[in-house]
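Below are structures written as structure tokens.
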Structure I
């Protein structure tokens, strides 16, 4: 077999355990999953056993490798990562699980436990054709292309079953980064079978490039939190590397007296439909505009220390995509832009500049135990995402408004890319259940259905969980 030296789960102090000898009995699997899922281990063990059963039906009996990558919720710092800014995400115990087996040929066969996601297959090469736009297999195709370029001779294909189902899986488009979790878990598996030993920064870049293959011009936050997560902590990340290509990170303890609730609006988006990339384009136009007075800058982060009032006059309020391109303010590698698109440059840049400062302020407030200040920053971040970045929806606004009025809540905001997805609510532990009921009742009155609300249980870092007999 190939060298198994690859990034493994950082929460575990042991190597992946071969469970084949005990037949992956439920009790034994529960114990092995405890470092990852805590009191949810028994529920997760049932999910894993069901996944193994379905994998056996798909690929036949034999050995199987179990890889997982957590979803994330972002405490604060939205749309700042691809601008080289600051973020503070939290990994969830809700994750993507991949059950895989290497093949002797260069074929990757994909199945999904969710029936709406059709099976797919492709041949590994350094140039892998995309499936149709929005197809779930594109995330695995992107990962395979990146790994094939690194190890064209050592690489093998694989059979793979993806599991993101209830009770603790991720819904696609929920804003909990299911797409990045799929990309990270697939890249872990592919690197494992290729025998690659990758430092975290390189692994993050590979995963980010794989998502660029799909068409999303995102950043590195989701990949970093997936790989460096620590339970009961957020991760402060400076998305601008130093001269050696290293990134500054810091694990930040979460306040024990407070609970984070996640309220799902039920409105699910697709990052590759254009709106996300319009915001990326607006930020790039902003950088090109500011470069006239500040030569050499490459990202909005580069003007972080300059007062906003000095920057704003150099930024157009809005500009058409055609004019931006012909005037040299916008490069041409951003998919999904239409000639008629109007890009709101100043507002988008205003959000990013202020959001970076809010992340720094939130870090200081957490360090000092000033949770009221953290809550106020969450509220300000939501207003900025709604008004300047224009990524909210009526359903999201109902959730934020009802949460903000609920007892014990200190702050609430949209989290994730936007256009639906989830709301993060910071609430005192003893008031969490009551607050959830208030939010659900308000949403039911406004939209005729009850939203899903669940407590944010922190998750462990991505990695190889176990090898088993399927």
Structure II
């Protein structure tokens, strides 16, 4: 009996050690203060690449806050905790092109271990949160409004995560949250497992269990939208005739792997527009996060007969961070004397590599576009569709379109601003792998006015949640109705 008890005690002790070891192995590895200090030094060097990091937070206040955050890294932290320190500092710049993110595989590992948050969410411009899509059967229906997350109100949730998000306009911040909702569950709560939602129309909270990572991958692969497929193929554009005399040209991104292919697409498209007898061309840049403003000029030449600017001017900062980023990407630059700037998106490589550190490369004439006679130029009415997801080169496209009165903009104020920072470099902090994007160039769009101003439409259209979840493109239907009215008025005239 005594021997049996000792064996049982020994078994219990061994099991306790095994469980403790197993639990410890699942805990996230802590980062030492020494490593975090080295990464903070690298972060300071990366921030120096920004053309004006203190535009929205005065330099003295910025550095005081950064030093305060830095001083809290005096004890071991998890990557999530350290990421939040970095993200807070970068977010003070208030620039959507400058941001921080987890190390490359951090979220993927979490997803493999704990599963994936199974909903796509939508946060309206007035901060109301809705379920947009479910990755699995059952649970909460699309269109349901969420009142609380894990016991706190949506407004409290937003106040918790806002200091870690880099953005210019709030409506684009809400787009960032839409696209990265699972990430911000980690930021707010330290996890995204067993998320508890309380619906605005319900009394009892609903517990949301994550779905397996493999199932999520299959779901997203099988349910990719046309825009995602086209962008992945390097052909982010499409055209179709949608009714008599009305055509839609969709530009999903102002980027392409082959400029020749893009120009050939435009030639084919405008030849077809001519053949289709299109009198009203709708150019759709909703959901277009940008690319290269120079690409936009190719399209403008088909709808404009006058001089225009794709950008009013730019100012690029010469820094060690920017120069070293080029060396890492293109080692050959160390050994050649003359550099050739790309024609798709203006970067004066010669200036970055040779000019004085801390100086600025100012440019305006590169963005001037003289009239070009294109085959099959369009002379009818143009309409531009924008929403809060129209950002960067897409919002600058809208600014040029508006500035030179090329047609009517219909939709929402763009998420991108008329004065913005871009041409970001991307660096992983050397010790933790936390990733940082940092703008290098300040840009002013055509007809710019002031900071933090998006391109406002002539005719506003903001779909409500019922229209968004209806499965119909109510924005485009609204435009078609407007076109009919305009054409009817034209036909009345003698």
Structure III
């Protein structure tokens, strides 16, 4: 029995009264999490959902989310977690591509979700005030559906620099084993309280906060929308021992007004991922908060953790640390051969954390996983101590505050604007988010006079903003006479200079 959901009854049996999930004054014990997830499984059975069916979960970090997540798994179905910021056409695509037969969606985003789900032909259950009433009369399902270790548990959508978002199939074994690694990395125990500000619809928060906490019998205290002052309040109020975040969160905590008035003495450890953490921020955080800050590395396709600066190992600021137990990393040249120590190449990963493949996309799977090695698209090097460093990104992907943004997706929307003839989306360095999104466009003839360019740039920005998730739209739109091109007519993004 390898179903990931078995971690819920296991922790409930050890400590039924312990607090598993907390949001301000709302608390869900492990015993309650067991019962509620079993009732969600009963609801799915009532709706005719079968083992292997895909069920979407579209919600910020709310107390209802973990029972639904584990309820879907314990029924034997597959969870498709989606960002609640997605617009209706994005929702439609993800539901259609995954073949989701049902979606649980937070009431706050029902407008976009309902439209997308209707177009996809997917039923929706609102996560609202009446949701608990829906579960109340149901008898909890006994036990957990059996699952083989290679059975898909979660389809997590990610993208490349071309084409549509792809669903990474993460198995029960992928997620369980990576949660075990996280428990060991952070020395998690029943007395720990983890800050739950990383969204659970992303793999970092899902594995390193939610699954590892439930596995260890620790508490996760939620913050659905990150705010540094509220985060400090939660750390002080709930005696948070482990803070997990992306670099922009650490910058925000250090710059938060009135930070000194909060007692953060409970913190013993912090973990950073998602994008490179500036070394000066690492040192400032450790000296200010008197807690150890560890930086690591992973991807959606690797469940995610594959390397980390480890408490009992070598720690080097600016690095992604050493390989975690079970993972294997190589640094390869363009021919797929190992580079010399210290040389830069593409990082490839093998081991139990690598995804099964991309959902219904054998071509993309074959391109990404070669002889069992997942090619990350990230360029890195390994020093003589076995410590890895990321030096660049092979892909055009933009990392904004820990969120992956894929230029092709935004460019397709830009091309829908009636004034745009050519478009290219590039990342701009940004002190807070790491990178910001910039769109360079050339206009169709007669689209605007010289005096109207600023207004048109603003109009183009609003056009994209209305069609993609809020973190994706370009914060800068630069109008150019023509975009730089190579001899074949391909737009050369590296030559686009943002003033």
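Just so it is clear, none of the values below were taken in a lab; they were calculated from the coordinates. Fair warning: this is a prediction, and the values are worked out from it, not measured in the lab. Cβ atoms are built from the backbone, for glycine too; each structure is taken alone.
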Could you figure out which one of I, II, III the value 67, 55, 53 for Cα extents along the principal axes in Å was computed from?
III
Comparing relative contact order in percent (Cα under 8 Å, 6 or more apart) across structures I, II, III, the largest value goes to I
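Given structures I, II, III, which gives the highest value for distance in nm of label points 7 Å out along Cα→Cβ at positions 372 and 420? It would help to have the intermediate numbers written out before the result.
On the way: I: 3.9; II: 2.3; III: 4.4.
When distance in nm of label points 7 Å out along Cα→Cβ at positions 372 and 420 is computed for each of I, II, III, structure III gives the biggest number.
Please compute distance in nm of label points 7 Å out along Cα→Cβ at positions 52 and 284 for structures I, II, III and give me the label with the greatest value.
On the way: I: 4.7; II: 3.7; III: 5.3.
When distance in nm of label points 7 Å out along Cα→Cβ at positions 52 and 284 is calculated for I, II, III, structure III comes out on top.
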